[in-house]
1. I have -6000 for helix-only ellipticity at 222 nm (-39500 (n - 2.57) for each DSSP H run of 4 or more, over all residues; to 500), calculated from one of the structures I, II. Which structure is it?
2. Of the structures labelled I, II, one was used to calculate distance in nm of label points 7 Å out along Cα→Cβ at positions 102 and 142, giving 4.2. Name it.
3. For the read-out distance in nm of label points 7 Å out along Cα→Cβ at positions 78 and 94, a value of 2.0 was computed from one structure; give its label from I, II.
4. Once mean count of other Cβ atoms within 10 Å over residues 134-141 is calculated for every structure in I, II, which label goes with the largest value?
5. For structures I, II, calculate percent of Cα pairs over 27 Å apart and state which one comes out highest.
Structure I
Amino acid sequence: MTTTEPLTLFTGPTGNLDDRTQILVRGPDAETFLQSIFTADLTSLETGILRASALLSPQGKIQFDFLISRVEDGFRIDIAKDVAEVFSKRLTLYRLRAKAEIIVLNESIIRISWKTDSGSSESDSISLESYQAVRDERFPEEANVLRHYAESGSASPATQSDRDAWAALRIHYGIAEGGADFIMNDVFPHDINFEQFSGVSFKKGCFVGQEVVSRMQHRGTARRRILQVTAQADLPASDTPITAGGKEVGTLRSVNGSNALALVRIDRVKDAMDKNIPLLAGETEVSLTIPAYAKFTFPEGAAD
């Protein structure tokens, strides 16, 4: 599970991700405004790159997670459709006197493609000529994971096969998403490895919740993490507890066959591994590994 080779899962762009939408924030103060409240550093964000970011509560927990990229005179935010209106209203509250327009594009189209051994067909490239392609930096560059954006138009919705392939790719690389892998207002950025791929900047200065997450970073106190899960048989459904010796150490999140992501207490996982206590998802024995991109390790010392 630590390989970074792209999976041969898919041969073209997905249909429209109709559970997501775009919000544009444009104007002379757009960057200064968003830089002051979002977790990611926007000054270093290059055109053509898509970066994970979040808006935190003052207590440091994730209220909204999203992807952000540059557009002319501002930024595009790619966010779950069911929270877009609430999120835009929250931005309006923070905007104050900043000269920035907030536009929710309810009829927008979002599609995804990535590199496979078979590549993309000619018809795929033609069908995406009217879209703006942006590379998702959460994934290795060689995987060439792209988001394709159109502000309006028509496209068939993503099929279940599309969504399963996308979930399998995320699991393969250890990338968690809100809703599928964690609940809003329940996790800190460190819990979902957000600071491991530029989702949080500790050098940019203040943002909402910054004091709490900076303290976690400098003290090294993060104990919940997203890990990759493998098994010799198909895994049970998402939300199944992972246990060691009858004690819960975490929960399965996104599942694809015998592979999954899990939100776990890494100190308890390490304690079980050190004592050779099997880790179980339901009745299925599993192995848990740290994603290849991560710089953290299993902690030393007894779990609490």
Structure II
Amino acid sequence: MDVELRHLRYFVAVAEELSFTRAAERLHIAQPPLSTQIRRLEEALGVELFDRSRRAIALTDAGAVLLEQTRPLLVQTAQALDAARRAGTGEVGRLTVGFVPSASNATLPDVLRAFRTRYPGVELFLREMAPDDLVAALHAGSADVCFLYLPFADARLAARTVAREPLIAALPADHRLSRRRSRLRMRDLRDEPFVLPARHHMPGLHARVLDACRTAGFEPNAVQEDVWLMQTALGLVAAGIGIALVPGSTEQLGRAGVRFRPVRDAGEPVELGAFWRAEDRSAPLANFLATLGEG
């Protein structure tokens, strides 16, 4: 007979209760089948595990050794089965989240907080990178989900819009328009020097800024157009190099020397998207996307 895990569970129950009747009740089985299984276990091992010569059964030396060795085995087995179940449901594991720096100002902190609270057993690794590096990381498998601005197309990636933010104007603190109480209009910015997001690194945001300007009837006077860090853009604005149209959450950075003003006709909001490999079916990723959808 092959010794199975259930035989060991039966043995431990009898050994701990020192009663076939109580052990059967504990195991929710009838006593005769339990006694039969213990006999078969003894026959398979070639030793007696219980001394039945007295009114109350007792462990033999072989039984005592088996009990000592089996208890931690059963605990370890239960832990292994639980770990496998939790891994299968995404309760444990690891998840690498990549993002463009400006995404950390918007919805990402709330999503990460909610996910960590719900799935504390999942290790979260955060990577702040340029958009093209994020895409490369996704394809290489070194990132599981990434956040960058739409539109961005890649047939191998699935995407979902997670946040919509208005474009607002970032102005030097001493700029004439920074003191205006009413909302600005795009025509107010026609003759201003612009700090533009880098076309290569932030194609979605770059396209949105150009579209806002062109819809208002002008091409922006770009004095700097290779900036992809919002902190850098705000630094240039504070220095008086130019103005910038930035996602609304950028105001949370609170850069000294910069004033933020809403723009009435800046067009459609900027969309922040989550991207992941379309074929990825990992449970932690599925749980993260579900958390994302609840925001």
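Every number here is computed from the coordinates shown, using simple stated rules; none is lab data. Keep in mind it's a predicted model, so treat the numbers as computed, not measured. Cβ atoms are built from the backbone, for glycine too; each structure is taken alone.
1. I
2. It must be structure I, since only it matches.
3. I
4. Once mean count of other Cβ atoms within 10 Å over residues 134-141 is worked out for each structure, I has the highest.
5. Comparing I, II by percent of Cα pairs over 27 Å apart, the maximum is at II.
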